[in-house]
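Read the figures in this text as sums done on the coordinates, not as results from a lab. Predicted model, so just to flag it, every value in this text is computed and none were measured. Cβ atoms are built from the backbone, for glycine too; each structure is taken alone.
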Structure I
Amino acid sequence: MRIVSLTAGAAGMYCGTCLRDNSLARELIRQGHDVLLVPMYTPTLTDDENVSSDRIFFGGISVYLQQHYPIFRKLPSFFDKLWDSEWALKLATKDSISVDPKMLGEMTASMLRGENGYQAREIRKLVDWLVKEPRADVIDLPYTLLIALAEPLKRALKCPITCTLQGEDLFLEGLPGPWRTECLRLIQANLRHVDRFIAVSAYYAGFMSEYLGIEHDRIELAPLGISLEGHSPVPRSYEGPLRVGYFARVAPEKGLHILCEAVALMKQPAELRAAGYLPPEHATYLRTLENQFGLKYEGSPDRSGKIKFLQSVDVFSMPSPYADPKGLSLLEAMANGVPVVQPSRGAFPEIVGKTRGGVLYEPDEPKILAAALDDLARNRDRLRELSEHAAEGVRTRYSIAQMATRTAEIYQSVSQGAAIAQS
């Protein structure tokens, strides 16, 4: 199949959506499909081989300038090539880009107005480029925040459109009230232009059906999968203090503060090790945890460093105070034989249920999380059993090969359905 997949770059930030999209494209290519992975906004940052195109559309600089200065909506395309270049975007976003919904409400609404928004010329550039490429059997949008592209792409390229559902509600719910209402209205107005939606978890399929009003039979499930390259369980002595690990974005929505409090409440000896990408805007958040709990932050290592970190801990927890639809970090921890202790919400119950590689607890109560961790600290045989289930469960249920195979089946079905409808 010829697949065009759009992915939204986040500049210098590791982003679960980018990692998932790149891993999927890489595996689809390995399975024999012809995949064009097109970055939007900025270059993508991944922790394995990056298979995305060098050409970037809706460059973050252009989008910003067109939003705020009308003259940039009419300048010759030469200027766009200058600030849409990879070096210019990397220079402009060398630390990170703002992903704060409170700051991006107006721009998000403009993007969702599509050809009627301030970034209409960006749509034309994307369409003009894609019509010169080999014809696609299907085009996939990375999330509903780009759903306004569905209709112009389908009209120009005469191919079906799918849209992945993988966590955009957190951003939408962070928008100020009027912008949230407007953006939801615009998304819902464009639902009819998408041929099929693809959810990364059963939880999120059900949630987004209700949240956006998508008919259940229009959503397919392709569970998240990870590349297992380099991941492997290692022998652990399980002696001494329980080594509790956290590896995720250092941000309130990932719950590091909850884990710090829980470990402080434990009755059994334990030590907390934390690593992951630190957005500049959350430096104060981290500093507060370091001062209050003595947290030792170990930075944001590359893929090999991440695996080494996970192999050095006994148990993993990312107690997100929101319903996480993916749980990528859980799968990576379990791939290295690390059991997880997670709140019973979002995609966590289905991941733990399918792998039997962890423990669930009632959300938002550090003392309940502390009790769950204490129970494992006392019962090291149980910890070993969960470790074995975790390593086996991820390999059996959540491999990248399974995700790619299932996604290709959905693409094939959509493509065939569109061909029949046109005949």
Structure II
Amino acid sequence: MPTHSPELARALALDRKDPLAPIRRRFYRPRGRAYLDGNSLGLLSRESEAAVQDALRSWRLQGVRGWFEGDSPWIDWGERLGARLAPLVGARGDEVVATGSTTVNLHQLLASFYRPEGRRSVIVADELNFPSDLHAVRGQIEQRGLDPGTHLRVVRSRDGRTLEEADVEAAIGDDVALVTLSAVLYRSAQRLDMKRLTRAAHGRGALVIWDLSHAIGAVPVDLEGSGADAAVWGNYKYLGAGPGSVAGLYVSRRHHGRRPGLPGWWGQSLADRFAMRAEHVPASGASGWQIGTIPVLAAAALWGALDLVEKAGLERIHAKGIALTSFLIECLDAHCPEERTGLRVGSPRDAALRGAHVAIEHPARAAEIQEALAAEGIVTDFRPPDVIRAATPALTTSYAEVWRLVEALARILSAPVPRARGGGARRRRPGRSA
């Protein structure tokens, strides 16, 4: 990286003034790497590590009594974590619980809220939604003996990157029972107007479930203010709660009298969980939508991670996220212009419409470029067919890392194009690395 670069000098100056810099130093960092893959898996913090060690110590010293005894009994961790997550999504404590995984929670909410009656039997989703969400929707339609080809209405994208909210509204007819959308799209980072689209659905008699996986811990969310009925999300992205982290689930108080579609023993009151009664009596609030036992070690990692999120404050996190993505787009425009390199920005340029990552597109070489970045120690991720995603989690990303990415891209794209070998580019990355 050239030491005389004015962008590097600016990046270093911004890093020196960054009020979140002390928190950034609380995270373990892969040696020598610029880690810009926080969408898929945030970095481990010392706070999460310590919380997991505390849970292990409790297990070692107390055994099964850890559920009920000690400084932090495990039995109500789902509810206590839910109360800590609630301010991040604009909800009240009894409306949120930490439980399950994102897709399992979506199945739970679909089973609970999708009640096709007569002509009102359609679910509206969009083609840019995360595939696992669409898998769950199709599966729940089929569980009712219906055909997804008829009862799933998929809103198409006009440009392959973003959605026109008017198109979503137009898809919500009188035959729609439920709408499910992502607050921030996983490929392009487009932010949808949750209040507008929820009102449109309610105005036509439909309910709305939101996926907040690419929003929570990065941008402000107001579930209560938007009027959302329910929501799900993962906590391993911007919250840094670890691989396979326990996820989040929201149910508005308006629906707390509804029975869960997939009842399980952990969805009963604290007093009833170990009573072993055959009859299922759901706990009050979102707690009643739990299915199985909370994974204590994974929950501990989330507990520790939230310490840093709360210390930083969502307002400062969001402000830095906007600044980082804006700096990245500005540097790309200056040093990797499309007319010379073929790179283009696939995320909204209006910061108010953008989450905390930038989709960098190349129509022919995206996979190859992402591999070249990885070889230089710059961790991004690839989404077929042409997107390199650069995530900028505010708690772990520096401006210098952002400049390092742009400088490497400019250098890679100025080099001669390597001759293609048979078999095409190798691809990997399993899992819900959304």
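One of I, II was used to compute Rg/Rh (Cα atoms, Kirkwood Rh), for residues 117-300 alone, and the answer was 1.08. Which one was it? Clearly, the read-out refers to I.
I have 3.3 for distance in nm of label points 7 Å out along Cα→Cβ at positions 173 and 389, calculated from one of the structures I, II. Which structure is it? Working through the options, I get structure II. Each of structures I, II was scored by distance in nm of label points 7 Å out along Cα→Cβ at positions 213 and 317; the highest score is held by I. In this comparison of I, II, the computed figure 14.8 for mean count of other Cβ atoms within 10 Å over residues 237-244 is attributed to I. Which of I, II yields 2.6 for distance in nm of label points 7 Å out along Cα→Cβ at positions 165 and 253, as computed? Label of the source structure: II. Here log10 I(q)/I(0) by the Debye sum over Cα atoms at q = 0.14, 0.17, 0.18 Å⁻¹, for residues 229-340 alone was derived from just one of the structures I, II, and that gives -0.54, -0.80, -0.90; the source is I. Can you tell which of I, II yields 13.8, 38 when Rg and Dmax of the Cα atoms in Å, for residues 45-108 alone is derived from it? Answer by label: II.
Look at relative contact order in percent (Cα under 8 Å, 6 or more apart) for each of I, II: the largest one is in II.
Taking distance in nm of label points 7 Å out along Cα→Cβ at positions 133 and 309 as the criterion, the top structure among I, II is I, with the largest value. Calculating mean projected area of the Cα convex hull in nm² for structures I, II picks out II as the one with the greatest value.
Given a value of -14500 for helix-only ellipticity at 222 nm (-39500 (n - 2.57) for each DSSP H run of 4 or more, over all residues; to 500), point me to the structure among I, II it was derived from. Answer by label: I.
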